[in-house]
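What follows is calculated from the coordinates using simple rules that are stated; it is not laboratory data. Quick caveat: nothing in here was measured; it's all calculated off a predicted structure. Cβ atoms are built from the backbone, for glycine too; each structure is taken alone.
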Structure I
Amino acid sequence: MRNDQGMRTLCDQIRQTAFDLFGYLRNGHLEKVYENGMAHRLRKIGLDVERQRALQVRDEDGTILGNYFADLFVENCLILELKACKALTSEHVAQVLGYLRASGQRDAMLINFGSSRLEIKKFVL
């Protein structure tokens, strides 16, 4: 787990990487293209990135209810949920918050590459 300053620095690196990738590709690609691009570019700057990492969803008594597969899991502490849609909706936000609560993770970012303008939201539980 990173301290708050470390998390801010990590999120800044991810934001800049997303802006750079979006500047190069623009919108119009499948989500998987952006996932591949983000994983590649984040690794190039020295970050540990896992793709489609299973995060266990547990009930309040610890019983495993299932798995959520994070698009990207960075530095073993930050979930990146990527979208390629016209606009982020309240359902996308609810999805990320649900994943945070159920998986026990603290930090997540939701990034949408699908609109004419890059959208990035940061979440902390």
Structure II
Amino acid sequence: MIVGLILVGIVAGSVAASLGIGGGIIYVPALVTVFSLAQHEAQGTSLALIIPTTIVATIVHSRAGRVDWRISGLLAIGAVGGGFLGAQAALALEAPVLRKMFGVMVAITALRMLHQTRQAAHSTDD
């Protein structure tokens, strides 16, 4: 189990840092389906993992000059309040509802990204 968790961490950390997405897209489904954690526990654990992943990835991207600290600071102000409100909302929901909401959010995000990628590809063809 320890090796499996470390491997999931490597994959999620790599994907999160390279694609700029939250590792939760990998952590949550893996923790629920492979390691049998409850939905709330998987999401809470995933959120705790943001800290080390973000620190390392931010240092690397910052050294490359790819962090806009002004925008980051402004977004952080809202993110603190949003994080509190979102965590309270998640704790108030039943696990099946939370799991469905997570799946729908991942699916919507994927569809939007695919649509935008197709639009960008078509606009360069002109």
Please state which of the structures I, II yields 14 when percent of Cα pairs over 27 Å apart is computed from it.
I
Out of I, II, which one gives 0.65 for FRET efficiency 1/(1 + (r/R0)^6) of positions 28 and 52 (r between Cβ atoms, R0 = 25 Å, to 0.05) as computed from the coordinates?
I
When distance in nm of label points 7 Å out along Cα→Cβ at positions 76 and 108 is computed for each of I, II, the largest belongs to:
II
Computing volume of the Cα convex hull per residue in Å³, for residues 20-59 alone for each of I, II, the value 96 comes from structure I
Could you figure out which one of I, II the value 79 for volume of the Cα convex hull per residue in Å³, for residues 68-115 alone was computed from?
II
For which of I, II does helix-only ellipticity at 222 nm (-39500 (n - 2.57) for each DSSP H run of 4 or more, over all residues; to 500), calculated from the coordinates, equal -13500?
I
With distance in nm of label points 7 Å out along Cα→Cβ at positions 12 and 44 derived as 1.5, matching label from I, II:
II
